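FYI, it's all coordinate maths here, none of it is from the lab. Please read all numbers here as calculations on a predicted model, not as lab measurements. Cβ atoms are built from the backbone, for glycine too; each structure is taken alone.
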Structure 1
């Protein structure tokens, strides 16, 4: 083996080491979250701050690292081929390629990446200077090659990254709960928070038929009596009809006025302006608006300007933590399991919640509540005893309140239920 051969062998070894270091860097920076990088920056402003800068501008340096890995591995493979051909001939090239694949996979891929996964913080701190250096040297070439790739496959690409979808977050929470890393209640809260951003006011509002309101002709004393009777602290004040909301009256204002001898005055003297929102408004946006305007109650209006219902801060909180019952709430379960296996359900319960709680697959059409689903599938005003079948679930109307479905009974896994489209009987 000549001196040139030794030099080539040394370059092969050097390229292998560089490939291993770059593999550590690639894994460390892609596995490092922004919150962990910020914690490192607080502990060590210099080294940790470098890691934080890389994570915050990942798209700036990551492509350069990928390009450097490609360059190093290509050079290393070419040098191995040249050295093997010179020393052992054509068969040596084949053997060298096979050996090189095995060595590269073990030494420059599997081992360094495994260590980076096991100790990602230390790996990120050690390789951050290399990542910054590679980023400065290869940023322009990497950008040019990406531009060439966009010519072949046109696209604007992604401006920022990495991204995590809601489904991935839910899957991580589910896995963490299964391995007892987090409590089941914490998993439920994470799921509620994620779903909270997609919920609209119509889905959580108290419908107009259930609203407790006060007539504009009522007196302040009558407001106090109504507050004591219903256990509520604020009421919408209606004019000629339920679509004519004049404002909101607070029980505390009524009590204050009554103590000043104004109990016989009309409620209109103490009402406050109401917050009106469309029924399609996202609950997350509504929460921010109610916090900013110091409102605990909002009137929900439909597309025609009529009153659809009302939403309170408690309704939004219940979307996150579940039902909140106080001393004034009637102790009647919305979902009640019977001894024969059937389930009695309040018809105002959301269809999504029923599917989640009972592991059913009820259809989700242009309705939110179970009662709305019965109306939609029957195509007429239901009567007690009407039933609908969907897959293996039979839905029977148990109680009506005027033209409104009050309670239904679900027969789960009913052998007589049709496997065809839902039908009314």
Structure 2
């Protein structure tokens, strides 16, 4: 089993390019199933979750191949309508193939997906939406069988009680080739939704309103192939910015997405960092100890502070001057990383949705275990700013969302090894 060995205390400095977005790549790869021609995706990150999506596509009869950060997907030969339980359990995002399979084949059999254990993330909204679109949904022993009457879903008006990213994506994927018009009210507004819709429009889909709370999709008979560049990963960007800030360092992020990172940058600026950006670059300098964030940091759906950035910012603030307060409003179990940070000396009190972080002078290196994707990244940040050596195990969690994180850290001057 691989692990990361980190010798902390070095000030990070340098320039690195930001990887392609995991949370865009996965639904876009699923969306390629809707096309009868080859799709070429550029800037696709090489991650274990992406490789899992590739295996799902190949299992459905597609031809999916990688060359560097370019993925080619030929779905013209797709024929299978069932995804094995093993593949479904490799990643939470596997449920996104439900909408794509219904849009392409008119039927599918899937199971409850796996991924990080962050508390209940029910797919009830997904299934309820599919039923409104005329899909017969049957659940038996953990397997979910869906079938459209007449091989086509029907357009519908769907109001989500929560702006779920996954449910919004699944509805869009099912609706682009459905009969009639579909309207999603209280839709998720995340940039990754816009990226998915941008890809689908490049394939001929008729979609409007993405980025707002009301999305309208007019179904068309079929989609064609295209070439598309996946957006940069805003959460990976937040991670490397928080990492550099914690080390009192300096970084230039290229291939970046300043607009999409604005909810995070607005909070990070309160720590005293100097941050400048242009179209595709972000510069950060942090020459002194960080200041605690004066306002409560509340995770919310976009355009609020992203839940995926909560752990990495907390790791930077454990050694800040003063007390910071987090309020987690998306997932029930998203403070699992705090135990490892406390083991390294952090002063964190968790009370339900609230975590109170009292800054200390210095962390100490320790042996810790990654609990989930972003929690594992938080432990890397803490290890880099700590005195001594830290060892992080269970790093398969980290590999789900960061492309060779040890190479990016090393490029900034950090002392990190994968062994």
Structure 3
């Protein structure tokens, strides 16, 4: 086994890390300050100036759309992109600077893999250019959406149009004024005996008549602006039949193509945040004195620092293995590893960040340090893209299946 990254990847790692040092870390709090200013003016969803200022800089340095799969016009494999994603993920808002943020990367992946040439021209091109943003509407408040076959949003063919009626929530980014297109998952054939062929995915412009963003959902009591997560209703929304992605009944097929790479990206971003949390923890422990000696000399912190390093290395290696398998044997063969990292990485990061918060005392839960933002962002990822329980069930099913 060769654990060495290629010279190309090492060069990109150095470039991304240098960009973060020069442009992102020094201005990390400015992002939140701008969001607070916009909130005070009555609209927290206005895009921050800092991100818009940094995008041209990232693009000029060749650090734009690095997520794009090699099989679809990009320069990197999943394994090559993963360590870059880790560096970007060290600051929660930084991936957008490189046009590498969710949900846009997943939505662009869908359009690259499954979109028609007309759909790609209308929506993929402006997304790749960073001119617009997008949202993915799957989860619903009325059903247990961890089982996506429960989804009740209805997509009905009426002549040359589809009519959509549904109620969605946790539609991340749908409140952003730049959000121009939704990918909506709903049922086109609810009576199909194959429950995984009842669903389809369709493109819905955010300004289509009948689309209404009803409210922003809070995360741990905060609005999570400026990105945010919206509740959206669709009432008799009409779109051209040509907006259907791939074909009726193929929604689950599209979802699997979308979620595999997305989970690698999420997990590597999480690992980046956990790595940074451990750095902050160690620096804090070395700089603080309690009861006559440095806090870093307290044995309980030796245990926590050591355990953090062990868990981080485990999560990184398994995530890189999953990325390698996706590149070499495909998403289906890598489904157990993809499920494993989706459980492992957020739980690991939640623990490491929690210990880092504890090491910082009261400072750990306020805006003085990025740990509180990291914690809330990472905790939601134990639910996003499927809860822990669903992934564990899949892992167990695959494992038990070996012995039938």
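Quick look at the numbers
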read-out: Origin of the derived value 21.3, 66 (Rg and Dmax of the Cα atoms in Å; candidates 1, 2, 3); value: 2
read-out: Which entry (1, 2, 3) yields the derived value -8500 for helix-only ellipticity at 222 nm (-39500 (n - 2.57) for each DSSP H run of 4 or more, over all residues; to 500); value: 2
read-out: Test item: relative contact order in percent (Cα under 8 Å, 6 or more apart) calculated as 10, pick one of 1, 2, 3; value: 1
read-out: Given 4.9 for distance in nm of label points 7 Å out along Cα→Cβ at positions 206 and 350, calculated: source structure among 1, 2, 3; value: 2
